[in-house]
Structure I
């Protein structure tokens, strides 16, 4: 994946000491000794990450159209409904890492909402405009120049683990959000990911001790590490929901995926999120006064 760089400080708390957690795909994942955030270190440089998105991540029309198939649509629809429930008056919404804009389509025809996205894959951004008439800016959030207090809602769905400088992005999100605005983020369920993709179960199913997709995912967040980081920029959690992972495969695989989502979600709700083996978590924060 190109050149690498060493991260000297934790992206969440700024601590300098890390401990090796696991090696996966030839990459080292370390744990911050202070806050517990899991970090790929060393990691690809910013230029290498940009190249990945430009050339590989979403580079064909088929990949764009995949974004609108059943494996993702139901989750995005649920998440859009939750946003509308907490912001019934509508407003301006920015989706960061929007890919080809599937999430934005849930708002596009509603006159209460004005939506746009940011996407590092030039091809996906162009296809979002060409196929679906969506306004999508190519690049990373740091490349844009949005006005202060411009948006009512900012979202990052299954994308925040790709952000190489999450603190800088959260600072920018806080700047462009109106007071009382919402920041909604979808993160992979950490316990689910570790259970499935490391340890004895991973060895039994896949024949390798770990397959955490390190090098593509730069960070592995939990509810606590995500909350600690966003709290530094004036955000307060107001809601959290278990969510389903993308559904691939035949009818049997899809059914098993859905049944696991229902079961893990029930456990999650019964324990108030204290016992979490859900595939993903959808968290809504409100921008408070610092």
Structure II
């Protein structure tokens, strides 16, 4: 559920006619990513892409996020527009089935925006244990706090990496020391030890883990056991609209998007915030419902 853009990303313009506004080629301030269009009959909301390197940019493409029947306005003048979770909690009280955008007036005379995915979205979650599954906890907290639509369905799969340890005489390497109290070798704590190993190892991890081991010890033979949540999501047969996972590569490079046109998978960093998680739900729904989206 919802995305709350920073107020500097939101611009408000008046349309000269009731018809769909012509946005391509229009000039906007460089921080603008969302346009609220006011016509004689109401408000509509668009997401835009721009080109240029100066303070003023030119719109190159856009998609409509909500029409006038899907957009409502509220007064949140007692709330700082950057308090995103607080805004979501308050906005959710006014949410109707058809609502896709809430335009609100907030403190400091800012115009803010809350964007909602459609109802009845099916979200697949694939996560690693131990330690306890972070994404599963975020699903439960989001539901309890009313941060997701009641109709949103979650299907949660957890991978117990301790059960992936095969019978072996080789040293076993795990990516993270928080994953178990067992006497194993951990990539995050034992990098120097791995660098000095001169015998084969069994490594339980993902492509990033395998690459890192090779950087530390290029000649070491490895038995690789892949527990990458993204790879598990690709193999899932349950019909979800999209998947959310945690990913080592995302921890290095930022949120990753895989196979958006077939089976969308949004990979978050290993310690995502609640805001990251909620934004991933909105992004997944946007990709699912706007197949030709440039975003």
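Readers should treat all values here as calculations from the given coordinates under stated rules, not as data from a laboratory. Bear in mind that the values here come from a model prediction, so they are computed numbers and not experimental data. Cβ atoms are built from the backbone, for glycine too; each structure is taken alone.
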message: One of I, II was used to compute helix-only ellipticity at 222 nm (-39500 (n - 2.57) for each DSSP H run of 4 or more, over all residues; to 500), and the result was -6500. Which label is that?
response: II
- request: Output the label of whichever structure in I, II has the greatest value of relative contact order in percent (Cα under 8 Å, 6 or more apart).
  value: I
- prompt: Which structure, out of I, II, was P(r) over Cα pairs in 10 Å bins from 0, in percent, for residues 197-244 alone calculated from, if the result is 21, 31, 32, 15, 2?
  reply: I
task: Work out which structure the value 1.19 belongs to, where Cα Rg over 2.2 N^0.38 Å was derived from one of I, II.
output: II
query: For which of I, II does FRET efficiency 1/(1 + (r/R0)^6) of positions 45 and 189 (r between Cβ atoms, R0 = 30 Å, to 0.05), calculated from the coordinates, equal 0.05?
result: II
message: With mean count of other Cβ atoms within 10 Å over residues 93-100 coming out at 14.9, pick the structure among I, II it was computed from.
response: II
- prompt: Where does the value 0.80 come from, among I, II, when FRET efficiency 1/(1 + (r/R0)^6) of positions 109 and 157 (r between Cβ atoms, R0 = 25 Å, to 0.05) is the thing being computed?
  reply: I
